[in-house]
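Throughout, read-outs are computed from the coordinates displayed, never taken from laboratory work. What you see is a predicted model; the values in this text were computed from it and never measured. Cβ atoms are built from the backbone, for glycine too; each structure is taken alone.
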Structure I
Amino acid sequence: MKITAIETYTVSAGWKNWLFIKVLTDTEWYGIGEATINGFIRTTEAAVHELKHFAIGRDPREVTAIAQKIISTIQDAGHIHRLVMAAVEVACWDILGKSLGVPVYQLLGGKVRDSIEAYANGWYRAERTPDHFVAAAQDVVDKGFKALKIDPFGTARNFISESDLRLAYDILRAIRDRFGSELKILIDVHCRFTPAEAVRVARVMQDLDLFWWEEPTTAEREILSNEVAAQSPIRVATGEQFDKIGKFFTLAVGGGISIWQPEPMSLGGIRNTLAVAHIAEANGAWIAPHQSGGPVATAVCLQLAACVPNYLIQEYFDAFNEPWTRDLVTWNPTINPANGHLSLPEAPGLGIDLNLEIMAAHPYDPAAYLNIYQEGWEKRLGQGQNA
């Protein structure tokens, strides 16, 4: 079996563009992958085509060898380079699983669970007021989720005004009061604050019983998150922007952070994410992979959730994306309202395929990206509708 071509497909999902690939072979088998990153879809698509010659002509079942060829033959170019590596690697896992008639997780050691707890994101497309956010959270709970994530800080950057801080607190207090202690509330700080400000704001929020404090400070140096964690009254989670396995070693050495958030596609794919999970396990930490892309990236996370013992919880945007996006793929997980868990794929490979007709109906939009420092970004309308 040989790879004969790699195709790319760009899709606008309203507030964000997605990039999918299809790896074709000289047999009936093909594989799909995803290389979505906010604001750089055309750039990443060009990189796929520039680097695809490293994979074409090779046996797709040599998954690791192909991934290493893509990443190590020329100088590492960071996130976009890793996205290309991941998309092709994932597609090759998909082909291998299909050719053997088993899900990808079966190739990685088999299931350790039948479902995974999920937390909702992308749900708060509303005015930034307590009443509007509580109403949006009600929809989350009605869908069966037992956990949700929110960035309540408006456009704050480095520091936050007292009025904005009070509004953020009031939003969170209203959600906590409405839904009680059983609802997990996770905070995404989006690297907004200086280290000292991240600690100060966390202390203001400490009576709200928050589940985690995500990306509390600048991403320039990983150790700064360890330093925040040592002083924060809320447990810290981080790692979605790390593009190399070694950056997670900094979390292990620095201590204080027991929730690691690898982004499988930005990190280079399934093998690298497994490596992070192993390092985490050796250091008493759990992984909660970041996923703000499309449904193929969701399927990748769920394959990992099936087989990684120290997998804590899964981020889930899909239930709050445009309704048509459910038709973009052949399988979508379901949420169990009894426990807030997502179902896992069971078909061979990734357990999912693309609908090319739906993709063609929603072409790339240059205004579809998220800017968290723009007023009203919470509505996730994209720049065209926000203008």
Structure II
Amino acid sequence: MQLDFFPSRTLTLYMARLFIARIIAMLAVLVLVLMALDLLGKTGDILAVPGNGQDEILTYVGLRVPQLIASFMPYSVLLATLITLVTLNQNSEVIAMKAAGLSAHQVLAPLLLTAALVSVASFAFNERVVTRATATLKAWEGNDFGPVPQDSGERSNVYFTDGPNIFMAQRLTGSGKATQMEGVTWYSRDPQGLLAEQVKAERATYAAPGWKLVGVETFDVATAASGEKPELVVGEGITLEQIELDKVDADAQSFFTLSESINAYEAAGRRTSELRAKWWHKISGPLAAFLMPLLGSVAAFGLARSGALLLRAIIGMALGFAYFVVDNAALAMGSFGGYPPFLAAWAPFFLFLLIGETVLIRTEE
């Protein structure tokens, strides 16, 4: 019946098997190549730490691969879409399906269903695996690839503000009153925002209020005079509550955990545009895989012998990559407050959904 969205069960399973096999193949190729390139730049840093060896390299691979899978899953679906549809077109299978009375949407239905399942699996994978791997890897990199901290809450390259002044640290460990920072720099600025003094210290601990710096080196900008002090207390306006709130890393938190963090930010009167945009993107990001069969569908229709099949494949690839460019740009704009968070996360998806439908309808006609 024409009202049936899917073709026959046999045809649906046949196309789904072709599609999923190509998705896995493309993802494996992309991850292997990118992981090899990544290791070229990271192996030296890992092995530079005394005691590190092959086990640490394999640990890095185990933490990095989930990130690559999450990032390049939509690309894999796009490439698999083009390969599958081009192959079906060249073998006149699309023509046979059209001759049997199937519409363009029915031809694509098995691919769309498979891509929807991939999106759901990708969301679950991101929540259960990628966020944990990201948190561990960031802490390990912040520790210069020393021993991997387990649930230490360690962060690297953090900064806080106290009025016009800026407080930065290379590493932050612990929680509550046991919070410690290493590689600390304190920038004291005048009311006009000009730098007045720079203070560097080996470490800092909570002084209730403020932060006690140990091993202090000072530099006065006005007089160009430098000095040393055993201890110094700065940043009395930087509270433990602010430290706890600033621990939020959207990439290292799951969907529901990030939701709680956003609520805490809002209760404290803090800006949440960036976090809210990334919160929405945790849903819209995996759904990019669902769009790829629609954007690549231009390669399925039209006679292979017309000589335009390669051009159609290039158009499908261009549409897919255009989506990723627009999506990243919109998310960046949302992070800076240029777009509302919901619009930054969802506008590219709905825009290219309409573009894909338009191309598909025009192609069918």
Structure III
Amino acid sequence: MINNNITSKLPNVGTTIFTKMSSLANKEGAINLSQGFPNFPIDNKISDLVSKFMVKGYNQYAPMAGDIDLRQSIANQIHTNYSCNVNPDNEITITAGATQAIFTALASIINKEDEVIYFTPAYDCYAPTIELFGGVSIEIPLRSPHFSIDWEQVKCKISSKTKLIIINTPHNPTGSVLRKDDLKELEKIISQNDLYVLSDEVYEHITFDNEPHCSVLSSEILYNKSFVTFSFGKSLHVTGWKLGYCIAPPYLMKEFRKVHQFNVFSCNTPMQKAIAEYINKEHPFEQVKSLYQEKRDLFNNLLKDSSFTIVPSKGTYFQLLGYKNITNELDTEFAIRLTKEIGVASIPISVFYGDKQDDKLLRFCFAKTEETLIEAAKRLCTI
């Protein structure tokens, strides 16, 4: 008999909803619109570049901070997009996906009993990571249908122990976006309370209806107190490559790299070399916004006469659908029934709230082929 004397650091954490719903979709042979990954091919040019650099011998460790060509390419993009000058030597680090960047940023700055404010529904890595390092997660729920931040409520939540605020724009899972007025409010709060920011901007290139992406990088006040995280997986349709990056001012990046060198050290070398050359030659980010706007509009147009309510999505590749007109079931139960009986898998939104707030909303990923979206919408319209 094994004497288990381990005290779990995350006693309330189980298998993620993404794994559960994708497994159920596979088991039932359902169309998987739950987990956020594209099901269409990537550009052959970028996969060919990976092969090229592997053949050329770029198969050993990359520099700890990341390939310098890639960091310089990122710096150029940041200057073009946000008029922000970042030094590729000491302000950019390539990471094993944005989740590792988020984890490392929190690990580098959060100490025991530090409070971190974040907004729910939220990407499910935030709170567990805060707790791993002895911090206290302070949840502020966003309300349907607009999911906008009440900055007066934020002010009320700040205490002498508050260390950092996490923001996410465009927002997963709701598809809402922060605007210039939001950043102005955040500037005031950060300045008045000497706080830090972790800005999760992995969907920076996916906004709709002429909505600009408002990055903290466009604010000198905010950037000087921020970690900003991004994902190549989202913008280049290569989620399985698990490559992202973090941008932060030198004094914060110094602390970030102290952690990064011991939990990852470095990331995939040929893929970094390939991405650097690809984004310099092909300028792929210019097409991402229109690609996903077309997919969102197609999906929503197919569902406009359905029994679902379409909640406006201003960014990301997710669409919320309300089902109050269909059933009073819990969203977790309805999501399972949809998968089994209709053959379309989604994500229930209540799982992203600490208190499991249930607004009868499901999240659907539309980063799929036209054929997949048409068949999924056809099935959903039978409800």
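If mean count of other Cβ atoms within 10 Å over residues 13-20 computes to 24.6, which of I, II, III did it come from? Derived from I, not from the others.
For mean count of other Cβ atoms within 10 Å over residues 77-84, which of I, II, III scores largest? Spell out each step's value before the answer.
Values: I: 21.1; II: 26.2; III: 15.9.
That would be structure II.
Quick check: 3.1 is what I get for distance in nm of label points 7 Å out along Cα→Cβ at positions 301 and 341, calculated from one of I, II, III. Which structure matches?
Matching structure: III.
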